[in-house]
Structure 1
Amino acid sequence: MNPLIEWAAAALILIAAFFLLVGAIGLARLPDFFMRLHAPTKASTLGVGGVLIASMLISAAQGRPGIAELLITLFVFVTAPVSANLMAQAALHLRLPSRAQVPGDAVPERRSS
């Protein structure tokens, strides 16, 4: 196998591992549901995408087309934002409290005249 492809795949896996680590730390450290929801959905999508692109590189170097990796990547990129949106809507419906500061001019009732 070509060493350049192996190094590129290793670099993609390291970058993906960094994004997955950031997402895991965000999930553990952020204070409420809405903040916790944001970190893993964005970071894990990039992390899983990086691992799957590295897998596609290795499979292409071995002569396989990598169709399974491409389909997994597409499904992850489609389902992660949709599931995050549905969980956020459910939390809003249940009136889950958030610790985020709301700017004064964001809510019309709070604006000073």
Structure 2
Amino acid sequence: MDSDNRWSERQDIHLPITLLDDGQEILQANSKNISIGGIFINTAPQALDIDKKLDVSFSLRSANGTRQHRLPARVVRHHDSGIALTFSDYNTDTLNALRILLYDGFAR
């Protein structure tokens, strides 16, 4: 991925990710990196259409235990090894969990 138009720093974090299309699981993969604005998922050889809207589901640990998060996202780029998605909406809990994961390292 290029460092274009990102408003937060990417971190090399590898999490199990599930992609959902209209609530139906279409892919399980691992993240390569994550930022507050999006995620790169290792999906080779599968590619998804640019602008495809999906939900990204993942679990993060916190002081209160493990919690499942689900974020709406849109495919923005293909790469030989995977796809880049930008998050399109946040709830406060998920945004805070991402901040902790990325900047405090607590949820790793």
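Rule-based calculations on the coordinates, nothing more; no lab input. On a predicted model such as this, the values are computed, not experimentally measured, just so you know.
For the reader, a short list of remarks on this structure follows.
- Which of 1, 2 yields 1.14 [Rg/Rh (Cα atoms, Kirkwood Rh), for residues 28-83 alone, calculated]: 1
- Source structure of the calculated read-out (Rg/Rh (Cα atoms, Kirkwood Rh), for residues 52-91 alone, 1.26) within 1, 2: 1.
- Among 1, 2, structure where semi-axes √(5λ) of the Cα gyration tensor in Å as derived comes to 21, 16, 13: 2
- Structure from which -26500 was derived, helix-only ellipticity at 222 nm (-39500 (n - 2.57) for each DSSP H run of 4 or more, over all residues; to 500), options 1, 2: 1
- If volume of the Cα convex hull per residue in Å³, for residues 20-59 alone is computed and equals 41, the structure in 1, 2: 1
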